[in-house]
1. When you work out mean projected area of the Cα convex hull in nm² for each of the structures I, II, which one comes out largest?
2. From I, II, which structure was helix-only ellipticity at 222 nm (-39500 (n - 2.57) for each DSSP H run of 4 or more, over all residues; to 500) = -14000 calculated on?
3. The value 50 for percent of Cα pairs over 20 Å apart, for residues 181-252 alone was derived from one model only; which of I, II is it?
4. If mean count of other Cβ atoms within 10 Å over residues 149-156 is calculated from each of I, II, which structure is the one that comes out at 23.8?
5. Can you tell which of I, II yields 27 when relative contact order in percent (Cα under 8 Å, 6 or more apart) is derived from it?
Structure I
Amino acid sequence: MSATPTGKLPLWGLLALFTAAFTAVMTELLPAGLLPPMGRSLQVSEGRVGFLVTGYAAASFLAAIPLTAALRGLRRRPVLIGALAGFALCNAVTAFSSSYPLTFGARLLAGVMGGTMWAMLAGYAARMVPAERRGRAIAVVLAGITVALSLGIPAGTALAALLGWRAGFATVAVLAVVLVAWVRWQVPDFPGEPAADRVPLRRIASLPGIPAVLAITLLLLLGHQAVYTYMAPFSARSGFGRTGLVLLVFGVATVAGIWIVGALIDRRPRPTLLGALALIAAAMLALGLFGDSPVVLLTAVAAWGVAFGGAPTLLQTALVHISGPADADVATSMQTTVYNGGIAAGSLAGGVVLESSGGGAGALPWTALPLIAAALVTVAAARRHAFPAHRAAH
C-alpha cells in the first residue's frame with residue numbers, strides 16, 4: 001500500500017499510530033503517578049520507583065539509533081507490530097511482578113521497544129499521506145502524547161487508587177494487544193530502505209540546525225522530568241497531596257498548549273518556543289518560591305502544562321523541516337535518543353535531589369530552572385536554521 005492519493009487523511013490508520021504514541025507515553029510515565037503504592041508493594045523507596053522511569057528512558061536512549069539503523073532494511077509494519085507486542089509483554093510482567101529487579105528488567109525491555117517505535121512514528125505518518133498533508137498527519141499522531149499526559153496518566157492514577165497500581169499496567173498491556181490487531185488491519189505496510197539509498201547518520205547529524213534542536217530537547221527534558229517524575233512528593237509537600245488532580249491539571253493544560261502552538265507554529269516558530277520556555281521557567285520559579293501553597297501549586301502546574309504541551313510538536317517540526325521527509329526517520333531516532341537521555345538523566349537527578357538534598361522535594365524546581373534557562377538561551381541563539389522568527393505559511 002502507498003500514501004493516500006487524495007487529500008483525505010487515512011484517519012483510522014493515523015489514529016492507530018496516535019494510540020501507539022499514547023501507549024508508549026503511558027508505559028513510560030505511568031510510574032510517576034504511582035510512586036507511593038508501587039514503592040510499598042515492591043518494598044523500595046519512592047526514589048527507586050522513580051528510577052523505573054530512568055531505566056526505561058536509558059534503554060530507549062541506548063537503543064534508538066543502533067536499532068533504527070539495524071532495522072532500516074525491514075518492512076515497516078512488522079517492526080511496529082513487534083514493538084507493540086513488546087509493550088504488551090513488558091506491561092503484563094510489570095502488572096504481575098512482586099520483584100523490583102524483575103520489574104526493572106521489564107522496564108528496560110519496554111524502553112528498547114519505545115526507542116524503536118518513537119524513531120518510526122513521524123516518518124510512518126508522513127509516508128501514509130501526500131506531501132501536502134504530512135504536517136497534519138504528524139500532528140494527529142503526536143497528539144497521542146498530549147492525550148496521554150492530559151487524560152491517560154491521570155486516569156491511570158485514578159484507576160490505581162480504585163483497583164491498585166497493577167490494574168493500570170494490566171490495562172495498558174491489554175491496550176497494546178488490541179493495538180497489534182488494529183495496526184495489522186488499518187495501517188499500511190511499507191518496504192524497508194535499500195542499503196544504497198541510506199544517508200549516513202553523521203551527515204544528517206551535521207546538518208545546520210539539528211545540533212541546536214537536539215541540545216534544546218535535552219535541556220528541556222532534563223528540567224521537565226526532574227520535577228514531573230516526583231510530583232507526588234512535591235504536591236504532598238504543600239499539604240495538597242492529590243497527585244491525580246495535579247497531573248490532571250497539567251495534562252488538561254497541555255491540550256490548550258497544543259492548540260495554541262498549532263495556531264502559531266507555521267508562521268512564528270521561534271517566538272512561540274521562546275514564549276513556551278519562558279513560561280516554564282516562570283512556573284519553576286513560582287514552584288520554588290511558593291510551591292508549598294496549593295493555589296500556587298495548581299496555577300504554576302497549569303502554566304507549565306500549557307507551555308510544555310506544544311514543545312514536542314515545535315521541536316519535531318523543526319527537525320523534520322531541517323532534515324526533510326526522506327531522512328526524518330534517522331533524524332527522529334537521534335531526537336528519540338536525546339529525548340530519552342533527558343528523561344533518564346532528569347528523573348535520575350530528581351531522585352538524587354529528593355533523597356539527598358536537605359530541601360527535599362522543595363529543591364526540585366531549583367534544579368530545573370537553570371536547565372530551562374539554558375534551553376531558552378539556545379533557542380534565542382539558533383535563529384537562522386533551527387528556529388527562524390518567521391516561516392512562510394503552506
Structure II
Amino acid sequence: MQKNEISMLLSGVEAHTQREILSQPALWQQVYQLVKKESKEIAGFLGPVLEKENLNVVLTGAGTSGFIGEAARGTLQQLWRRPVQAIHTTEIVTQPESIFIRAAPTLLISFARSGNSPESVETVKLADTYCDEVYHLIITCNSEGALANMETVDPKRLYRIVLPEATNDKSLAMTSSFTCMLLCALLVARIDYIDDESEKIRRIAEQGNLILEEKFLLETLALKGFERVVFLGSGELLGIARECHLKLLELTDGKLVCMSDSFLGFRHGPRAFVNENTLMVYLFSRNPHIMRYERDLVEDIANDSREIHSLKVGGINELVLPNSSKIDLQIDPHNQYQMIPVTLVGQLLGYYSAVHLGINPDSPSVSGSISRVVQGVNIYKE
C-alpha cells in the first residue's frame with residue numbers, strides 16, 4: 001500500500017483513536033493542573049500513610065492499566081524510599097493471599113480507564129478483606145465508573161482522582177488514558193513539590209509534539225510491512241515497551257506479531273524471535289550508565305548478517321547504526337516524566353500499521369474477542 005492510499009484510508013476511518021493520540025500533549029497539561037489543584041487534599045491523604053512503618057505499596061490495573069504500575073514503580077520507590085510492587089489485578093484476583101500481607105499497612109493504588117473491569121472492582125474488595133489496614137488511591141478516567149463511585153470499608157481511607165473526561169478514550173485501545181494516568185501517578189509521587197514540576201511537564205509536551213511531527217517516519221515504517229516488531233526498554237521503559245507491544249497487537253488484531261523485553265534480557269533466548277523481516281524499536285534509557293549496556297546489544301544486532309532494521313528513540317547522537325531510523329528527543333536525565341512521550345511511538349506505529357492492513361483502529365477486533373471493557377470474567381468467591 002502506498003502513502004497516498006494510506007492517507008485515503010485515514011480519511012475514511014472513525015476518528016477516535018487518531019484524535020486521542022494527537023490530543024495527548026495538551027491533556028498532559030490539563031492533568032498537571034488538576035493534580036496541582038487537588039495537591040493539598042492528595043498530600044493530606046498520602047502524607048500520614050507514607051509515614052507508616054512496614055507499608056506495603058501495590059500498584060495495580062488490568063492490561064494496559066497494569067503497565068502503568070510497571071512503568072511508575074521504580075520512580076515511586078525511589079521517591080518514597082520504600083518497596084513498591086506492580087501487580088496486575090488479573091493476578092491479584094486469583095491469589096490475593098500471596099499478594100496482601102494482613103498485618104502490614106497497605107496502600108493500594110488502582111488504575112482504570114473505565115473503572116468497570118470486574119478484576120479492578122474485585123481487587124479493591126479483596127484488599128479490604130485480606131488487609132487489616134488498607135488505604136485506597138484510585139486513579140481513573142471515568143467519573144461514572146464503578147471504581148469512581150464504590151465505597152470501601154472505611155471511606156476515610158480512600159481518595160479518588162478522576163481525570164478530565166477527555167482522557168476517557170472512546171476507542172478500544174487505550175492511548176491518552178494510559179499516558180494521563182501514568183503522569184498522574186508520577187505527579188502524585190512528587191505532590192509536595194508539585195509547583196516545581198511545571199517546566200518538566202512543558203518539556204514532555206514539547207517532546208510529545210516532536211514525536212507527533214515524526215508521524216511520516218512512523219507511517220513509512222508501517223508501510224514497509226514488517227512481519228515482527230520488538231520493543232526493548234530498561235527499567236521504567238520496560239513497562240513502556242510492554243505497553244507499546246500490546247498497542248501493536250491490539251490495533252492490528254494480532255496480525256502483526258510483537259514482543260517486548262529488557263535490553264539485557266533479550267540476549268537470553270528471546271533474540272531467537274528476530275528474523276530478517278523484523279523491526280527492532282530501541283527505547284533508550286535516560287540513564288547514561290544503563291545506556292552502556294543498551295549500546296552493546298544494539299551494536300551487536302547491527303552486525304547481524306540479516307541486516308536487521310531498527311528505530312532508535314532517544315539515545316546518544318554518536319550511535320550510528322545501519323538500516324536504522326532515529327527520533328531524537330534530547331533526553332534530560334533528570335526528567336522522570338520522559339517515559340510518557342516515548343509511549344506515542346508505539347501508539348502511532350500501531351495506528352498506521354492497522355490502517356496499512358485495512359483495519360479500523362477504533363474497532364480493530366473483527367471477531368469481537370477483545371472489547372473496550374473486558375467481558376466474560378466471572379468472579380468466584382471462596
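Every read-out reported here was derived from the displayed coordinates using simple, explicitly stated rules and does not represent laboratory data. Everything numeric here is computed off the predicted structure, so don't read it as measured data. Cβ atoms are built from the backbone, for glycine too; each structure is taken alone.
1. When mean projected area of the Cα convex hull in nm² is computed for each of I, II, structure II gives the biggest number.
2. Corresponding structure: II.
3. Clearly, the read-out refers to II.
4. Here the read-out was taken from I.
5. Derived from the structure labelled I.
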